[in-house]
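FYI, it's all coordinate maths here, none of it is from the lab. Predicted, not measured: the structure shown is a model, and the values here were computed from it. Cβ atoms are built from the backbone, for glycine too; each structure is taken alone.
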Structure I
Amino acid sequence: MTTAAVKVILCDLGNVLLHFDHRIAVRRIQPHCDKSFDEIYQLFFDSPFTKDYEEGRISSSDFFKHVTDALAVRGLGYEDFCAAWSDIFFDSGEMLAWLKELKKDFRLYLVSNINEMHYAFIQKNFSDHIAVFDDIFLSYEIGRRKPHQEIYERAIRASGFHASQCLYIDDREDLVAAARQMGIPSVVFRGVAACRQELKEMGIWPQKKTSS
């Protein structure tokens with residue numbers, strides 16, 4: 001791979017751009033129902049219904065109704081539920097700073113499995129993180145979650161470049177493997193320092209400047 005080959009960086013959101021902890025939401029919901037921590041967690045994050053929500057097959061209001069009915073939630077309205085469900089993200093600022101450096105040489109695309117409530121929260125509370133990207137590809141808008149090829153293909157088609165000219169960064173090895181199978185150079189994110197070193201070893205960044 002030559003230094004000039006990669007033109008676009010496709011970046012995951014969860015635990016790459018922003019850290020998150022689903023357990024925060026579980027702890028906030030638990031006082032409003034009689035279910036165990038594990039029961040709430042499974043319904044929130046491991047159920048087919050949550051997958052449907054991340055693929056935009058159900059609305060936020062339907063998701064709220066399903067979850068609160070299934071857990072027999074008491075005394076928690078829609079707005080309070082949205083806050084409890086969504087306020088799980090946090091950041092050190094390290095990745096954003098590096099992305100701003102990368103933006104000097106690459107087009108930046110956000111490619112994320114995410115639901116409507118979470119993304120609305122991020123837009124409101126982490127707008128500077130979103131603003132760094134040139135284009136955004138979200139599972140709930142596209143109707144497919146990674147590792148389905150469609151979400152990767154949408155980003156590649158929008159870029160106008162070949163898959164080999166798009167670098168994908170994700171913390172999940174299975175999603176990185178799916179991208180590699182499509183011919184997209186990819187790295188598993190294990191922190192900014194490790195990722196910077198890997199891109200350096202691949203000859204992708206920093207780009208060498210030619211003298212005029």
Structure II
Amino acid sequence: MAYEFDFAPVLAQVGLLLKGAGFTLQLTAVGTLLGVAIGVLGAGVRAWHVRPFDALFGLYVELIRNTPFIVQLFFIFFGLPALGLRLTEWQAAVLAMVINLGAYSTEIIRAGIQAIPKGQLEAAAALAMSRFEAFRHVVLQPALAKVWPALSSQIVIVMLGSAVCSQIATEELSFAANFIQSRNFRAFETYLLTTALYLLMAILLRQLLAWLGQRLLMGRR
């Protein structure tokens with residue numbers, strides 16, 4: 001039997017999809033700012049072997065990169081309350097995204113730091129710069145410029161991975177899609193539009209990150 005397409009019931013609820021998309025972008029923005037900040041800190045600590053924090057960051061990176069994101073999310077939302085720490089759906093989703101991106105960005109940025117010529121660090125030492133001053137003025141911006149495409153891709157991956165946050169009733173885009181589909185039973189149409197929204201957000205986010213990289217790291221206008 002031929003399938004009859006009917007987008008009208010889905011389009012009638014498009015406001016919910018757009019609201020969910022906005023929620024997804026909010027999660028991504030907060031997760032990116034805090035996750036990359038952790039990545040910069042972790043990369044510096046690991047690159048300079050600041051003890052004992054380099055070992056702690058190494059353990060953190062291995063733990064997060066070798067476990068599924070959804071398990072990390074469930075541990076935060078369902079596991080931590082057993083220790084008396086209760087988080088809302090929003091707080092748990094943000095924390096999971098920050099922790100996940102922080103681990104991956106630590107290794108990405110560390111690769112950029114290790115690619116910096118040793119001569120630049122020797123010049124910074126000759127100028128009597130402290131480790132922090134050398135990291136801030138000599139290392140960080142060139143390192144970020146080298147790895148910005150990889151870091152941008154990881155941010156987009158985290159944004160797309162936020163879809164699993166619907167499993168704890170975080171009202172992002174996939175949660176909105178599931179809600180609409182459960183009411184109108186137009187699964188194909190609902191998830192087709194949802195896929196298009198995720199694709200659009202990913203393309204726009206990648207373009208935004210490329211523009212920011214050129215403006216802030218490459219010195220282009």
> P(r) over Cα pairs in 10 Å bins from 0, in percent computed as 8, 33, 32, 18, 7, 2, 0: which structure among I, II?
Replying inline: I
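Among I, II, considering only mean count of other Cβ atoms within 10 Å over residues 83-90, which has the greatest calculated value?
I
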> Thinking of I, II, which structure, once FRET efficiency 1/(1 + (r/R0)^6) of positions 59 and 99 (r between Cβ atoms, R0 = 25 Å, to 0.05) is computed, gives back 1.00?
Replying inline: II
>> Tell me which structure, out of I, II, gives -23500 once helix-only ellipticity at 222 nm (-39500 (n - 2.57) for each DSSP H run of 4 or more, over all residues; to 500) is calculated.
In response: II
> Ranked by distance in nm of label points 7 Å out along Cα→Cβ at positions 35 and 203, which of I, II sits at the highest value?
Replying inline: I
